[in-house]
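Below: a set of structures, written as structure tokens.
Every read-out reported here was derived from the displayed coordinates using simple, explicitly stated rules and does not represent laboratory data. Small disclaimer: the values here were computed from a predicted structure and weren't measured. Cβ atoms are built from the backbone, for glycine too; each structure is taken alone.
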Structure P
Amino acid sequence: MSDFLKKTKRQIEIAALTTAYPCKFSPQDMEDMFDCNSVTIQRDLSTLRKRGVDIHSVPNEGLKITSPLRDDTIKELIDDYVYVGVPSALSQKSNHFLTMVLKEKSFSFLALLNMACREKKEIEIKYKKTAQKRLTDKRLQPLLLFERDNEWRLLAVEADIVKQFLLSKITSIELTEKNFTVPEELNAQLLLDNSFGAWTSNENHNVKLLFTPQWISSGKIPLLMEKQTIDYQKDGSAIVSFCVNSLEDVARWIAGRGGEVIAKEPEELISFVKEISQNNIAAHRK
């Protein structure tokens with residue numbers, strides 16, 4: 001990475017830390033955190049102010065941003081940070097959606113999580129699940145930031161289980177000083193490639209789904225996994241095959257398709273679908 005890109009990334013991370021934690025850090029703290037001298041930090045603060053980030057060092061308080069960030073400044077910060085800090089990103093739609101939901105927290109959360117992934121630091125977050133109004137406290141070991149379905153997501157370990165979390169559902173992030181070690185056998189990118197929904201594991205399951213003629217006649221087969229194959233049958237149905245590392249979300253997806261998608265393999269998936277369907281029927285009868 002060039003010196004210019006490193007400088008840009010550092011400046012946006014300084015702004016992100018100050019946005020998330022007003023008055024928590026001094027310029028000296030930033031010198032220690034980013035391993036640079038006071039002149040460099042003062043230049044960074046000056047550059048941020050020129051970009052529309054009204055950041056100042058207040059005596060006896062610390063660094064804080066003294067006026068709200070403009071929408072165009074937030075957009076510029078998140079787009080620039082994704083470019084220099086998260087090079088695997090493909091679509092600006094994810095940036096736009098996150099900015100709409102979280103406003104100035106968008107670039108801040110993205111930068112904080114990227115820093116935690118890079119430095120292998122545990123984090124504490126407050127998370128709002130879709131079906132719940134209350135917030136849930138979670139302690140995570142962040143592994144990887146990625147985009148899927150035009151949303152930013154975090155792959156992280158929670159209680160020894162690898163899961164996905166939507167950044168748009170996070171309401172606060174606390175960086176801790178506790179480091180963690182990623183097991184050698186845990187390949188985060190491979191887990192991500194073979195994950196369906198939020199569930200992940202170190203297993204691999206070859207799945208076959210039957211899409212009925214009724215489904216085929218009413219619409220096209222969705223892209224469930226990037227490496228799926230489709231075999232069209234003479235009766236108008238289709239067999240879709242792919243590999244996943246956990247079956248739970250696949251089973252839930254099938255159970256919600258009204259009988260137009262049928263699990264064919266493996267047997268464990270067939271049993272999962274039956275169990276979920278029976279539970280759904282029982283719940284409706286109550």
Structure Q
Amino acid sequence: MKRIAYLLSADVAPGRENRREDAWEVESELSALSQSARRAGLTLFPEVWDEPTDWASYDAAVVRAVWDYTKKPETFLPKMEGIAKETRLLNPVDTLRRNMQKTYLMDLANKGVPCLPTVRADSADAASINAAFEDLDTDEVVVKPVVGACSWRQARIKQGESLPGADDLPPDQCLIQPYMSAVAEEGEVTLIFYNGQLSHGLLKRPKDGDYRTQSLFGATEVSLRPNFSQIEAAQNALEAWGEELLYARVDLVRGPGGQWLVMELELIEPYLYLPFAEDGADAAADRFTKALEARLL
């Protein structure tokens with residue numbers, strides 16, 4: 001049997017103390033993927049990404065729920081580079097490096113991919129945010145860290161309002177985007193791909209009065225059979241990215257003109273939402289396993 005390291009952060013790893021509230025999702029996903037992998041002659045071993053491990057003993061290492069990397073980015077990439085010297089890393093280091101900074105959205109837009117309009121600022125101060133209101137022609141924005149995940153230190157701000165406290169804003173460089181009312185009105189479309197092939201989709205809706213689409217903040221999720229325009233928008237983004245990817249999550253929102261816009265292209269540590277596949281979690285897990293097998297040839 002081939003041995004596969006399944007990289008996690010300590011705050012979601014099985015058997016650890018002080019785990020995140022949503023660690024059960026990671027454990028459920030690991031269970032489904034482990035069962036599928038065993039049927040294919042693979043064994044998944046959960047490993048905390050920043051703890052000492054004999055990486056050379058593995059046939060590959062798959063980056064999964066390394067959800068604390070945004071709090072120590074200066075450690076993350078060197079560690080991934082070290083692992084890649086010992087075994088095959090999926091997704092590869094170059095992909096992780098490019099995807100860490102959410103300015104990749106601006107790069108995709110420059111390649112002609114319809115993306116959520118984005119401006120970059122050196123700090124989330126009043127001058128930068130006020131300038132963004134004008135640049136983006138909007139009266140409400142969302143401010144995010146350049147390196148961030150799970151809505152960490154992210155804020156929704158209306159023009160004329162006082163800014164949140166410093167601890168609720170990005171610590172340094174940030175991205176500023178228009179608030180999209182479509183997220184609350186109809187939801188955010190998420191599509192999951194393995195080796196460039198669509199596996200399944202879902203629709204995520206924030207709870208009333210919120211804009212965040214993670215279940216941790218009360219958002220709801222339902223299965224979705226994506227239509228042609230949604231699939232095309234996601235595939236165009238992946239083609240523009242230009243690398244072979246074991247896994248990818250593409251988040252879309254409907255723009256003011258009805259066009260689907262890329263909100264995020266998550267290539268580092270996306271939750272795979274296996275239970276929302278129309279043909280079931282086991283089938284979605286099997287598609288992941290087949291994609292992984294193909295990368296191990």
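From which structure (P, Q) was FRET efficiency 1/(1 + (r/R0)^6) of positions 120 and 272 (r between Cβ atoms, R0 = 30 Å, to 0.05) calculated, if the value obtained is 0.55?
Clearly, the read-out refers to Q.
18 is what came out when relative contact order in percent (Cα under 8 Å, 6 or more apart) was calculated for one structure; which of P, Q is it?
Values: P: 12; Q: 18.
Going label by label, the one that fits is Q.
Supply the structure label, taken from P, Q, corresponding to Rg and Dmax of the Cα atoms in Å with the calculated value 18.9, 61. Before the final figure, lay out the partial values.
Details: P: 22.7, 77; Q: 18.9, 61.
Going through each structure in turn, the value belongs to Q.
Which structure, out of P, Q, was helix-only ellipticity at 222 nm (-39500 (n - 2.57) for each DSSP H run of 4 or more, over all residues; to 500) derived from, given a value of -9500? Present the calculation step by step, with values, prior to reporting the outcome.
Values: P: -13000; Q: -9500.
Comparing all candidates, it corresponds to Q.
Check the numbers for mean count of other Cβ atoms within 10 Å over residues 64-71 across P, Q and tell me which is largest. Mind dumping the intermediate values first?
Details: P: 13.8; Q: 22.0.
Ranking P, Q on mean count of other Cβ atoms within 10 Å over residues 64-71, first place is Q.
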